[in-house]
Structure formats: structure tokens, C-alpha cells
1. Computing relative contact order in percent (Cα under 8 Å, 6 or more apart) gives 16 for which of I, II?
2. I, II: which one has FRET efficiency 1/(1 + (r/R0)^6) of positions 189 and 253 (r between Cβ atoms, R0 = 25 Å, to 0.05), as calculated, at 0.50?
3. For the read-out Cα extents along the principal axes in Å, for residues 181-244 alone, a value of 34, 31, 14 was computed from one structure; give its label from I, II.
4. Can you say which of I, II returns -14000 when helix-only ellipticity at 222 nm (-39500 (n - 2.57) for each DSSP H run of 4 or more, over all residues; to 500) is computed?
5. Work out Kirkwood radius over Cα pairs in Å for each of structures I, II, then name the structure with the largest result.
6. Upon calculation of distance in nm of label points 7 Å out along Cα→Cβ at positions 157 and 237 from the atomic coordinates, which of the structures I, II produces 0.4?
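Quick note: the coordinates plus some simple rules give every number you see, no bench work behind them. It should be emphasised that the depicted structure is a prediction, and the values quoted were computed from it without experimental measurement. Cβ atoms are built from the backbone, for glycine too; each structure is taken alone.
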Structure I
Amino acid sequence: MSRDGEAYIPRELVDRVIDSASSDVVLVGGQALAYWMDYYRIAHPTNLPAISRDVDFFTRDPANAAPLTRFARAIRGRKEVLPASAISALVGSAIAPAGDERIYNVDLLHSVVGIERADVEAKAVDVTLPGGKAIRIMHPLHVLQSRNANLHKLVEKQDDMGQLQFSLAIGVARAFLEQQLDRLAHDASLPAKERDRAELDLIGVVVDYASDDAARKNAERYGIFLADAIPAWRIGSPAFWKKQWPHLRQRMSPDYALECERLAKVSG
């Protein structure tokens, strides 16, 4: 389904869909991004009704179409299950008419571009929403990498919305990394060398993402730099600044690299 055929799902229906989700699915895509934006208090764009038109869930089992029945009921629509022989990441969809010949859409996926299937499942975060609903949500760093991979690989995502989601995911990932770095900084039981190592391990995932072809091409095509998710000024290891920084700063936007150096009081 093209984005032009999808209507923005009203917040009420999004909440109904999420409330219908069980523990065998993980909230992914734009709605996962929206959750983490709220969690880290990252401002939503004011010129859009939402940052995602639809709702996407992941199931590790390609044969698990049962959640679609619940999703269809939540949006007062119907389910469409793809045949097992279909070559698609999609298990199926729940759809409902939205007017103007458009639809509300909830997709159930068995794979996510850019992330190994087992990793989506293993790293999903258990969250309790206001009201007590327990749900599993894609990890913030996986949200970053999935938005990066979508923009690079999927033609239908190579638009203003795809670029916006990638930019916002960079902000979410940076907020997550700063939160984790704060926890390390306040852990008095950690010796300095262990803290330095833990900091480098923490940002290492994003350093790897920033090194792959998708991140490089997205920086070239759209001027959006995945490495800007790394709060480099928070890294205290002298070895990082001597050995890694000269290479890492080349993957960042020039202004952001300079800001990292200013905050860390080093020169590139």
C-alpha cells in the first residue's frame, strides 16, 4: 500500500490497537519512534497530525496471523493475511475505511529492514503504558537503525516523512545514550577504566551503524548523519579522542562534530 492510500490513524484508534496487542508482538516503526519521542520529551513536528500514518507490529513467527484479528476488531475493519508462499516481510494487515477512498492500516511484519529478526525480539523493551497496559516496544537504537535502513533501501520511504523519521530517531538515540551514560557516571562502584570501557561499548553499536553503507549514503543524499546520535562530548577516555575521534567526526555533520569538540574542550 502506498502512503498516498493511507490515512493518518486517529490517536483514539492507535490507542485501541495498542491496547489489543499481546506479548507475542513488538511495536515497531513510526509508532515506536513516537513512543520514545514522548518518553525522552523530544518535540513533535507541529505541521503534521502525527509522525506515522499507520501502526506496525513485529512477530518473530511468519505463521502468526492471530494478532490481526484483534487489530481488525480494534479499528472496526477486516484482516487480510498474505499466503505463506508470498515473498514479503508482511504477514498481513488490518484495514478499515477512512473516507476519501483511503484506509486506516495496521501491518504485522515478520522481519524488519536493517535488524536481524532474533535481535528485534531479544532487545525489545517491556513497557507499561499509562493505564497499566503492558506492551513490548522496539529498542531505541533499533528504531534508529530501522529508520536508517528504510530510508536507504525502501523507495516508498524515501520521502519527506522518511527523512523526518530518521532525523527524529537520531534525537531519540542520542537521548537514550545520554541516559545510559548518566547511569554509568553515577555508578560509584565502577573503576575509571571500566567506566571508560563501558562508555565505548555503549556507543559502539551506533558507531557500527554509522559505518555501514546505508548511513553513508543517507548522509550523501539527504544530509542526515546517523553519527550525530552519538553524544561524543560525554566520552572521557583519552584513547577515544586520540584514536577513534578523528575517524568518527568524518561521519558526523560538520557543525555537530564541532559542537562535540567544543563541549568536550578538545580540537579536531
Structure II
Amino acid sequence: MAKKSDDEVQSYNWLIVGRQRTGKTSSLLAMIIELQYAAYKRGKKKRVLIFNPDGKNDVFEKKSLIINEVRNTIPEFNKMPGSLKKISASAISKIGNANDDLYNWYVVTDGDIKDFSDPCRVLRDFIIVYDDCNNIITGNIAGKRFEGFKDVLAGNRIRNNDTIITYHDTTQVPPKLWTYFQRAIVKQTDDADSKNPYANIGKARKAMIQALQEVEKENQRVKNPDGDFAQRIVWLNEEYVFQNVGNELITKLGNKMYKAVGKKIEAIV
């Protein structure tokens, strides 16, 4: 069997930022499905573990609700792989060695960031989601409370875990958290309305501001009565801003157009 390339097996820490009615949850769920499918194509499986504090996002209650949200982004989607199970934070360590379906989704609603993150440090081949933790992952993310959380992020590639964290806007993202992100999905936020716009952005500042401004302009132009659904994908280390065009990510550098291929870009001829 041919050796898998680094492009095929790379895992990332993702930031998804967007206010309400921007399709943030749909984008999150669609990305999870796409990551699971990408693992399947490589002959691997990835389970999903979601921290939904106090059960605030009710879409994680039923498979039918998840399917409906995903179809906003992937219209042909009609079947969710694996089962959807609600577990306690104390049970996280057990699922890492479980022999059940390796496409299962697990949702945790109890406990704090430490209760959830500490046992996540032993997990491998997972998609770990921290959903709308605006009031939980805050401050300078220091002390024992955040040790497990930072270890989850720092060790994501070694453990082949994709980690996704969602916020309403960039002002809520702790400054020290930016160093851990490699990728971002940027949707409409209220950043521009703050007293000091974009001041909190600590990585790929120019690219993030470009993405936020492009999204705002597109939403003003399209004027969708159902919400502001424009988005951009940002590669933070490379400082590339992509737009979804069909099934490809397209960016413009100078006067040339490029498409994402693995973790590189290729000129469009």
C-alpha cells in the first residue's frame, strides 16, 4: 500500500467565528461530516466529541436536527454516520478504548472546561468540539483549570485530533488562544461595531481582518432575509483567505487565482 502523504493525514485546530443567524452551526456540522468522510476515504475512522455547555445548543439533541442543519450546507446529505449519544464528562475516558462504532457522536453537557478537557488528553482519532464557549474559555487561559484544554490543542496533531472552537466574534477569543489555531471559518460578526475593532486578533491579523471585511461586504450586497451567510476560510499560518467556489477553496494573490490542494495552493491556469 502506498504511504499516505502528510497532506492527507494533517489535523488542525479550527476557530469558527460568527454571530447568530449566520449559519455557524450548519458550517460546524458540515465540517464535522466532511472530516469524518475524509478519514473514511483514508481507511480511517473518526469519532466526534462535543462539549455543549448546559445543553444550550439544542441541535445536538437529535440526529434529525443535525441532518437538517447539515443539509443547509450539503443539500444531498441524508444520513448521519454512527449513533448520537449523550454522555457525562466523567465517561469521556471510557469512550477512547470503546469497541463500538467508530463514527459515533458523543455530546457532553455537564461539567466545566477542566472536567471535559482533562480526559480528552488520552483520546486519539477524534473530532473534539467546544461549542459556543464564550463565557467558559475566557481570560488568559492560565492555571490548572486550563491545563488539559491547552494540552488538547497542543497535542492535536500527534493524536490525530481535529479540534474546533466556536465564538460569536473575535473580541471574545482569549489573546493567548490565537497561537493554537491553524485554520478559521469566518462569518459575519459584530467586531466592526466595537470601540476598538479587531484589536483582539492575535494571529494572521491582516488575513483575518480581510476575511471579516469581505464577509460583511458580501452580506450587504446579497441581503439574504434569512440571515448573513457569507463566509471565508482562513489559513492562519500561511495568511491565505479563501472563498468556497463549488467544491474548491479559491484565493487571489496579486493578479492570479489559486486553489487549495492539500495543505498547499496551486495556480489556476
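1. Derived from the structure labelled I.
2. Working: I: 0.10; II: 0.50.
Structure II accounts for this read-out.
3. Working: I: 44, 22, 16; II: 34, 31, 14.
Of the structures listed, the value fits II.
4. Going through each structure in turn, the value belongs to I.
5. Details: I: 19.7; II: 19.1.
Result for Kirkwood radius over Cα pairs in Å over I, II: largest is I.
6. II
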